[in-house]
Structure 1
């Protein structure tokens, strides 16, 4: 059990049967009464964020989280299929669970997956990952003004804004949180 007064940024706890992560918290005391805590929390399964007030003596259950290295096998139209490399058990992620992570998956690559009660919850990706440009318009000579971007489609289907000098077949680094171009990628 976790006391509400022990929660900090990044703490994980169970509330009404669902796992939550603390994004931000504030302790405050109203008059002579007991202290309260205002917690900004994210529901770990859906990503929904909201604020809730709790008494400092509120108690929560711990979350049973483990991480496993899993290999991405394939997308079957409904779910992304991963295989646990220790137990060889297969797990399915549905598109709403994957969110923007789906743009960075490559068949055969291994990823760190967070599991709650043996159910896949989310993926731990690096801050930036390389993607190859599959389709973009060629740059027109004379269009050399700085900070001009054009649309490009990556190998995974992500549509992203890139500088004019980027050509088809080039590898670029893409920020996994904001889905923005960072720079050219050199092995």
Structure 2
């Protein structure tokens, strides 16, 4: 079901939220976070994705993205498709104590959409918001970087390993995803 948040300007800067179906806490496992980080980095290296800010939470990812080639929707589609297949395979084949429950949740989600055959990891909506001013960009960046602080996981945003907050604090890429830092 579409919520009206569409990427119309494919080359513009966007704040996006990628949510796991049923808010399942897949990213409590490092292996799942690493799969998504690897997928982001692949899209950066080979598809023209620019990741300006990100944070991985237990069941969703907030990010600020743009595309060098003006095809942001296609890149996101490919990234979500690749990462969902890898995450699902890890759940089924890897050491996962919640395997039965997760496969049931992901299988159930697939049944409600014609696009999916046997499982669905990501919700189809990305809640895309075009960022049109420096003030709006800063607001969204502060929001996403402060998510782990609000969740009580860290005292300071740059201490969360799966976030670009440390990149911005250091003034260079130090995290798991190759971040294209925004200049202020």
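Where is relative contact order in percent (Cα under 8 Å, 6 or more apart) largest, in which of 1, 2?
Details: 1: 13; 2: 30.
Greatest value across 1, 2: structure 2.
Given a value of 60, 25, 17 for Cα extents along the principal axes in Å, for residues 23-110 alone, point me to the structure among 1, 2 it was derived from. It traces back to 1. If helix-only ellipticity at 222 nm (-39500 (n - 2.57) for each DSSP H run of 4 or more, over all residues; to 500) is computed to be -500, which of 1, 2 is the source? Attributed to the structure labelled 1.
A value of 0.95 for FRET efficiency 1/(1 + (r/R0)^6) of positions 31 and 79 (r between Cβ atoms, R0 = 30 Å, to 0.05), calculated from one of 1, 2, originates in structure 2. Largest in distance in nm of label points 7 Å out along Cα→Cβ at positions 55 and 87 among the labelled structures 1, 2 is structure 1. With respect to distance in nm of label points 7 Å out along Cα→Cβ at positions 47 and 63, the largest value across structures 1, 2 is given by 1. Work out the source of 16.0, 47 here, i.e. which of 1, 2 gives that when Rg and Dmax of the Cα atoms in Å is computed. Only structure 2 yields this read-out.
Read-outs: derived from the displayed coordinates by stated rules, not from any lab. Everything numeric in this text was worked out from a predicted model, so none of it was measured. Cβ atoms are built from the backbone, for glycine too; each structure is taken alone.
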